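The structures considered in this document are given below.
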Structure I
Amino acid sequence: MDRLICLGVSHRTAPVELRERFGTLGLGADRCPEVDEYAVLATCYRVELYAYLVEGVVEGREVLVDTLAEAHGADRSALLDHLYVHAGEDVARHLARVASGLDSLVLGEAEILGQVRDAFDEARRDSAAGPVLELLFRSAVTSGRRARAETAIGANPASASSMALSLAEGVLGDLRERHGLVVGAGRIGLQTLKALSSRGIRQTAVVNRTPERARDVAEPFGGAAYGLDELEDALEWADLVVTATSSESPVITARQVEAAARLRGERPLVVVDLAVPADVDRGAADVPCVSLFDVDDLRAGLDETMSSRLREVPKVEAIVEEVVETFGRRYRELEVEPLLAALRRRAERIREAEVERTLRLLGDVDDETAEHVRRLSRALVKKLLHEPTARLRERAGAGDAEQVAAAARDLFGLDAQRRR
């Protein structure tokens, strides 16, 4: 299992500039002769390379570090200052924890599970992943799914955008028929649009200083776009406003909110300001029918959510360990798959030869009878190989792969067959 390696940088080990630089961490792995399979997991907070090395590679960690440093034109020693490395069973444990939300910036966040699944799908499309990484990633996805189904690690909203929507629901009720407006087209704005979409809110819009950027962000969600000079019109249209710009001064004034409120009549407006410093003039809270929330309101709810999620961590860790144990057993079973394939190929060659010999001896046999003979031969071979196959996998899973494979090759004469 030492052939299985993970190299990565994350929000815990490297600044965002370095993570962005290594956004294509797999670059070079496809040209590295020591790598048999590989996949890349790249998110806002981590970039990781999962690699399964060819047999016989010594110092696989060093080989991969050298490959990455060369591919990215990075200083090797500087790279090592920020890089973390996992090998063998620890790779399975790490990825299972990642998929379960235990290693996220926000404990228990759900988005990472889909990102793990997408990383493997991309590696498979690129023909970079094989049976080992398929087992690794499927095990991690199983861990993530079980964590969410069997524990409350993701029961309550924990991201700023999801908590903003929860605050709005407390005032407006069901949001599906409401109008959602996002002010700012950065990372948090995009997350908010995703959160709005996941809750079934079909009518959304984006306000940004640059209208072109607003259109680019809104279009995938079927949303409208406004420039900052159209903010009052957008405020009149919206039921829920979430702001998250990087402005040093408020972008929504009390006067603008008052002007929109006069046109809205009695319709309530919820404004959630996620920006620091604030995007919304505090005087907007005094406008009738307007509810204004800021990061302090979110922080109180987030602290409560994190406390409840922390209580679930031991349960999730137990699931991870169960998944890792199963992964280890199935990984060891994979070690005898080439042997089993060779055994099936030999049995098939013998079966075909014996069937043809028998049909020749029988003479003039009609097609239906010949097919019955072939079916009988296939059924016999399948049943005869079933027990040895199951026992070989079972023994390999228990850690006896090398010894049992050697014994099977000797018993069935596969080494001699291979030499011929």
Structure II
Amino acid sequence: MKIHEYQAKQLMKARGIPVPEGRVARTPDEAVAAVAPLVEASGNAVVVVKSQIHAGGRGKGRFKEHPDVGGVTVVTDGISGGLAATESRVRELAETMLGSTLVTIQTGEEGKQVNTLYVEQGIDIARELYLSILLDRAVSRNIVMASTEGGMEIEKVAEETPDKILREEIDPAVGLADFQAGRLARGLGLEDDAASNFVSFVKALSSAAVELDTDLVEINPLVVTTAGEVMALDGKMAFDDNAVYRHPDVADMRDTTEEDPAELEAKRSGLSYIKLDGTIGCLVNGAGLAMATMDTIKHVGGEPANFLDVGGGATADQVTTAFGIITRDPNVKGIFVNIFGGIMRCDIIATGIVEAVQRVGLSVPLVVRLEGTNVELGKQIINESGLDVIAAEDMKDGAQKIVELAK
């Protein structure tokens, strides 16, 4: 689960982690109303208007409808023109940005519609750094990643100058140790107040990551102000879906307009579904078998259109829902049903397939491989249905058949 920048900053601020002051706006009037309190509180005539979407690269992104406007815009009109000039420019930006489609390096060409803005105080920046805490599954621990290359895409930094990325593993028994935080500060070239402020910041952030069950907390850029303060100028958080139930305040932050409608439907039906870019729709029971199926499809020259695990105890209704989700994807040119019935019975899957085809129709090739509990009954149900289904002997045979038919 992901949340917006302003929500991540709310969670950080509640835990004593320094962030700039900001106000959420969903209308131009709300954006304008945010200006005066921010200018008064900070004594700074500069404000920043930020698009709120679940994607990075907003600062370099551009709106489809207004290519001269960026997803994050600094408003400096107030320096010479006063408060009225700032409010006028913020209104103009809000009217342009709200309802428009922002395209960034992470959204793809389709972009995402901006429905919310975050108006934030300007900050006197001395340095920009990168900081994140992410779950590294290779070591089964959270790790801290930091770099002097703040504001840059960390993937590009890792590729071109990997020596500029600092890493520290966090021992879950003791948390991030003082000596580790100090080593990071020295590695980033921080001294005096900036170094001690960074140590406090990164230790508080690492504690928040554990408390909130995050997969990722990323601050890019983390800024050092001219006064030596350390502050999160940006904020991104992603949470372990399996732990969100422990955090009702976080669950309430979910913005379903930012999520794929098919993935939401699957989640409500108890299915695990992730949309991909290929053409072969997959309906499988069990996450391991689903991944093996996807690998096999790629091995024989195809590209999976989705990951879809109906689980070990799916009902016919769930199978019908899963089938409907796959067939509504316009990129799908063929469907491969690969079932190994251990807990999941093959006749249940077969009944669901028949009901799904009768309900939503079938306009692409369908290959079915059934094996396991009640397999003969499952095959009988499909054979007697009159459906145009191609049977597969095993997983590789099924993958080869559907890839060829999808051509």
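Where is percent of Cα pairs over 40 Å apart largest, in which of I, II? Structure I gives the largest value of percent of Cα pairs over 40 Å apart among I, II. Which structure, out of I, II, was helix-only ellipticity at 222 nm (-39500 (n - 2.57) for each DSSP H run of 4 or more, over all residues; to 500) calculated from, if the result is -12000? Of the options listed, only II reproduces it. Calculating mean count of other Cβ atoms within 10 Å over residues 133-140 for structures I, II picks out I as the one with the greatest value.
If you line up I, II by distance in nm of label points 7 Å out along Cα→Cβ at positions 213 and 341, the top spot, with the largest value, goes to I.
Between structures I, II, the greatest calculated value of distance in nm of label points 7 Å out along Cα→Cβ at positions 93 and 389 is seen in II. Look at FRET efficiency 1/(1 + (r/R0)^6) of positions 101 and 149 (r between Cβ atoms, R0 = 25 Å, to 0.05) for each of I, II: the largest one is in I.
Every number in this text was worked out from the coordinates using simple rules, so none of it is lab data. Predicted model, so just to flag it, every value in this text is computed and none were measured. Cβ atoms are built from the backbone, for glycine too; each structure is taken alone.
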